[in-house]
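Read through the structures below before going on.
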Structure P
Amino acid sequence: MNSGELHQRRLAAVAKGVGSVVDSYVDHAAGGTITDVDGREWIDFASGIAVTTVGNSAPKVVEAVRAQAERFTHTCFMVAPYESYVAVCEQLIALTPGTFAKRAALFNSGAEAVENAVKIARHATGRPAVVVFDHAYHGRTNLTMALTAKNMPYKHRFGPFAPEVYRAPMSYPLRDGGLSGAEAARRAIDVIEKQVGGSNVAAVLIEPIQGEGGFVVPAQGFLPAIAAWAKANGAVFVADEIQTGFARTGRWFASEDEGLEPDLITTAKGMGGGLPIAAVTGRAELMDAVHAGGLGGTYGGNPIACAAALAAIETMRELDLCREALRIEARIKGALRDAGPGIAEVRGRGAMIAAEMVLTDGEPDPTRAAAVSKACHDAGLLTLTCGTYGNVLRFLPPLVISDEDLDRGLAILLRALRT
């Protein structure tokens, strides 16, 4: 059956609210490529939105999933626990920044991890308010829609949303008048103190590099200043590392770039090797403040997903994927250096790179970003757009992509930009 036939079946069966970037239907994928049912190969600069960090069907992940499925597929850790859940938590405790005592809990998705981080912070502090930032994206559930800044397509007509969520200005070096990190932090803190009050804040939640908001990298000094304010005011500093975590930015976690030690870290996406698993990891006194039964869920830390996560982490270590992310960064930034006019900034770290498209007056150019992305798709390169204004091209290749496939993809991208 070809993609056209499958698409007709989709139109008759799948809700229109579920969108897709392309109309081709996948048959198989490996490394840095995807092949559709028509035999067409795509170079993958999306990784399922930063999920297939170790590549699709990575050998160790496949082997671990097969072995676990033969033993048992589900018991619910809250009913009958198992070793792999504990092992994943041990790995998270060892890998996340911070030398303090930690605990971890496992969930299914990034949005679920964020919701539970908020629950933990509110329970531990006894406070209601959560501070988030302009351009933020944290999920599609009711609470995480409230935390997310962008209306379309995430929030439009889905309200009312959860209360006690407050938004502060983000450090966005391209668009905030050249403020330093310290200056941008003072601006944000002033808003928080005036509109919320430090004694009411349970959690300050931020992506160290924003994802859907445009791969915005805050100016140096912004994140440490916000973290220091949170500590001084008894608020929980939560780093949303769902997209940035697990070697994506050239370190295990993007927080490490400025020496941050978040009180809580949320993770998902790349940690599962393609299977759904998420986590909250953080200070033991915060994690353990919640009463027994207050955290969990039927599928959280499913044994097959745990096996996949352990295999993915082992693969990341063995292949030194932090180093590979820096290799990818150098090649993408090098290629985009001569990409021509219309790109205001190339930014990001590791294999999380973006190009912001603008008009001659510096205003966002979402039309060109969409056109370039479509031209890439037509030529066999899977790319994504993002940004509050929809004008940012984002590149998230698997960290195992070969130089050959990476360069083939970049050649397609450059042709699309120039035409």
Structure Q
Amino acid sequence: MTDQARLLKTAVPGPRSVALHEARAQQVARGFGVTLPVFVDHADGALLVDVDGNQLIDMGSGIAVTSVGAAAPAVVERIAEQATKFTHTCFMVTEYEGFTEVAAALNRLTPGDHEKRTALFSTGAEAVENAVKIARAATGRPAIVVLDHAYHGRTLMTMTMTAKNVPYKEGFGPYAPEVYRAPMAYPFRYDGDEKACAADALARLKDIVLTQIGAHNVAAIVAEPIQGEGGFIVPAEGFLPGVVEFAREHDILFVADEIQTGFARTGAMFACEHEGIVPDLITTAKALAGGMPLSAVTGRAEIMDAVAPGGLGGTYAGNPVACAAALGAIETIESEGLVARAAQIEQRVMPRLEEMRAASGGRIGDVRGRGAMLAIELVEPGTKDPAPRFAQALAAHCHAEGVVVLVCGTYGNVIRLLPPLVIGDALLDDALDVLATGVRGLA
């Protein structure tokens, strides 16, 4: 086991990582960006150990994937056991128990006590795209409504549903038809209190659906309970419950995109539970399988079963090794109390972030998030004008000091923190100390 402490033996990136990164440029398409050009040799818990021997604190979890740690024992053991049996059959050709066991776990864990069905896929975007297919099949309607600042993926449909143009959409059009965008209740960027923010955004969404689209044409409203790539935006309280109520009134399905928020990340097993929302369909991925590619759509049985046999699937959908990993990840979340741990992380981190805001000279405009999904939004002092230059400078400082943080937000001005839920307090505090030093150095 790696000593759980930050350790820098070289500059970051070190010489071996620099050489490997130069070689990568000759082999890998340049469209793959990189947050921090270090090559990882192995990982343990919340530490990434690079090829130069540097031990980096992971505050990104591979974008909320390794919530149970980078090599959780239950995940590794189940992967190894399954890999010795078989690595693939295609569930649509011959079946295996792991697929059904993961489906049963998701049917049990997701919000609502109604009868459910689950379909497994490989990626988050694939899950969202199939949720759209299912919603259209169940309702016989074409239109899909999404929100400002949304991120849903990189495929044609999900790229269309995603709000931000660069880098996700630029040059890739034309886009999929029958996707419409409505306002998001974004408290920091609203001139008024949170209650008014929720009411105004909901009123505008209703107007768009009723007058521009026609409610009878809308199959589903798809929303992230906390927006991820868009900036870790927690909707104004009451907005999403209002959306759900409106959807029910017009026989529109509500789809919760919990790909980044799901599986204990926000201090609840699923983020929509914070406001008592029971979605018709819920999409999951990322933390579902502890690092293996697996995603799912779970929903009301009558909606899921609206698709005829053969209408759902994929060669790698619900791969047996990935299913084994998911059972290990779910076991770890439940046995180690990681829902409660996420809430503890919030209680420890939020006061520190508030201290940083107070000492930032107005450069931190907002601190927000839930559980272990937390963020600071950087602005020009004295304004709410986005300051991506501060976010980039702060990320560069953290990276040089051996702390992996991620930049996000429609305006590129948000630092997001997604530590593995198994991170120890000492490692967490060290990462926050590095972040605080970077905030003090912003100019």
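Computed values, structure above
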| read-out | value |
| --- | --- |
| Structure from which 0.65 was derived, FRET efficiency 1/(1 + (r/R0)^6) of positions 204 and 348 (r between Cβ atoms, R0 = 25 Å, to 0.05), options P, Q | P |
| When distance in nm of label points 7 Å out along Cα→Cβ at positions 68 and 356 is computed for each of P, Q, the largest belongs to | P |
| Among P, Q, which structure scores highest (criterion: mean count of other Cβ atoms within 10 Å over residues 244-251) | P |
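Values in this text are rule-based calculations from the coordinates and carry no lab data. Keep in mind that this is a model prediction, so the values were computed, not measured. Cβ atoms are built from the backbone, for glycine too; each structure is taken alone.
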